[in-house]
Structure I
Amino acid sequence: MSRLFAQLGAQGFLLGVWETVYMTLLSTAAAYLIGLPLGILLCVTDKGGVRPVIWLNKTVGFLVNILRSIPFIILMVALIPVARAVVGTSIGNAAMIFMLIVAAAPYIARMVESSVKEVDGGVIEAARSMGAGTFEIVWKVLLPEAKPSLIVGAVISTVTVLGYSAMAGTIAAGGLGSIAVTQARPSNAQDVIWLCVALIVVIVQIVQEAGMLLAKRTDKRARRSGKPRAKKVK
């Protein structure tokens with residue numbers, strides 16, 4: 001096993017794995033700082049939401065849909081001058097992370113909106129009847145109740161961003177996608193390409209399994225259904 005890791009390290013695959021993982025996780029985390037509040041805003045201000053503001057909902061939804069509708073490869077090219085202005089470069093890992101954040105944030109916003117809308121309306125009405133304000137309903141009701149669905153959405157979003165990161169080679173960034181596109185493809189090194197594919201699959205499986213396990217552990221309904229029934233007292 002140590003010899004295998006040594007060979008992978010010597011050929012740059014371990015560095016590619018590290019760059020893929022850190023670009024994906026950093027981009028997803030930063031995108032959530034934007035997408036999470038946007039998703040909550042879309043849910044809360046929607047018709048039938050906790051605090052409906054239709055014009056605001058339509059405006060934010062329109063902007064989110066515009067960014068979501070642009071294929072990432074086209075968005076990446078369009079963002080080259082923006083990345084140069086924001087992070088000081090239009091190539092490399094820093095530029096790629098910026099582009100991934102811009103691409104992922106609107107996608108995450110819709111994922112969050114969908115998750116929060118799954119919360120039972122009766123729970124919200126109960127909180128309202130006890131005098132809870134909008135912020136309290138969001139913080140103490142919507143987010144805790146939607147936590148399992150939010151975690152599942154986070155897993156899906158992370159895998160999506162991982163797929164986007166495979167295009168890093170087109171702007172001289174790193175990662176497994178860069179190895180496959182810029183190093184293996186020109187020489188038609190099929191073994192290198194398939195090794196990159198296998199390593200990406202392994203990363204996806206780890207993220208998927210860890211996320212699903214966490215979602216299951218935070219699901220109150222699963223915990224309640226798993227409890228043994230109380231014995232009747234004769």
Structure II
Amino acid sequence: MRQIVLDTETTGLDHSDGHRIIEIGCVEMVNRRLTGNDFHQYLQPDREIDAGAMEVHGITNESLLDKPRFEEIVADLTDYLKDAELIIHNAPFDVGFLDMELKRCGSSHTIHSLATVIDSLVMARQKHPGQKNTLDALCKRYDVDNSQRDLHGALLDAQILADVYLAMTGGQGALMLDSSVDASGMPAEEKIRRLDSNRPALKIIQPTEEELAQHQTRLDAIDRTCDEGAIWRRR
């Protein structure tokens with residue numbers, strides 16, 4: 001499966017007010033593994049960046065003067081996104097801006113005609129209802145390093161979101177039980193250490209009376225706080 005984690009930075013919050021995309025960052029994963037085939041582009045928006053937006057991402061009007069316009073990179077972008085599964089945090093925001101840019105340059109495409117879209121914010125809210133589910137909050141929850149994120153940046157945020165998404169959906173990747181090569185490229189037989197079938201039996205250490213009493217005390221506490229009681233006492 002080919003997945004692309006995507007983020008954008010813009011001149012302001014609402015594309016219906018004429019705001020434009022000024023940075024696109026994409027990170028590619030194939031079978032839940034980062035490939036290094038990323039897409040990153042700054043864009044000349046032909047308008048001023050709102051002061052509030054500049055405080056968020058730090059991109060200045062002057063830094064974009066020599067950058068291409070969206071219509072100059074649209075073919076490369078649509079080819080890159082085609083038939084992928086896009087992972088976007090708060091997808092309506094980025095998809096709305098991208099569809100606006102596609103329409104402005106006369107493209108017949110929309111994002112949903114190019115790819116399927118997964119909103120990682122919706123996914124996070126379903127997994128963690130009632131909690132903060134910003135990218136920074138998810139980094140803290142899943143122990144993802146975001147120490148370089150002093151300002152927002154499309155490529156950096158896409159890279160961070162890729163790590164968050166993998167953690168949120170079960171880790172780096174599925175076990176390769178049917179493969180002769182593991183994720184690091186090493187043959188599986190070189191990674192597996194077989195135990196001698198004639199090895200001595202494992203020593204069984206029985207709990208002490210004190211440990212048994214502590215265990216029962218813990219189960220009593222669970223019984224008091226859980227409607228269904230401790231599962232270890234069910235028969």
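Taken together, the values in this text are just the output of simple stated rules run on the coordinates, not laboratory data. For clarity, every value in this text was computed on a predicted model and none was experimentally measured. Cβ atoms are built from the backbone, for glycine too; each structure is taken alone.
Values for this structure:
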quantity	calculated
Origin of the value 0.05, where FRET efficiency 1/(1 + (r/R0)^6) of positions 51 and 91 (r between Cβ atoms, R0 = 25 Å, to 0.05) was derived from one of I, II	I
Which entry (I, II) yields the derived value 19 for relative contact order in percent (Cα under 8 Å, 6 or more apart)	II
At a computed -23000 (helix-only ellipticity at 222 nm (-39500 (n - 2.57) for each DSSP H run of 4 or more, over all residues; to 500)), which of I, II	I
Per percent of Cα pairs over 14 Å apart, for residues 27-66 alone, the highest-valued of structures I, II	II
Computed 20.7 for mean projected area of the Cα convex hull in nm² - originating structure among I, II	II
At a computed 15.1 (mean count of other Cβ atoms within 10 Å over residues 35-42), which of I, II	II
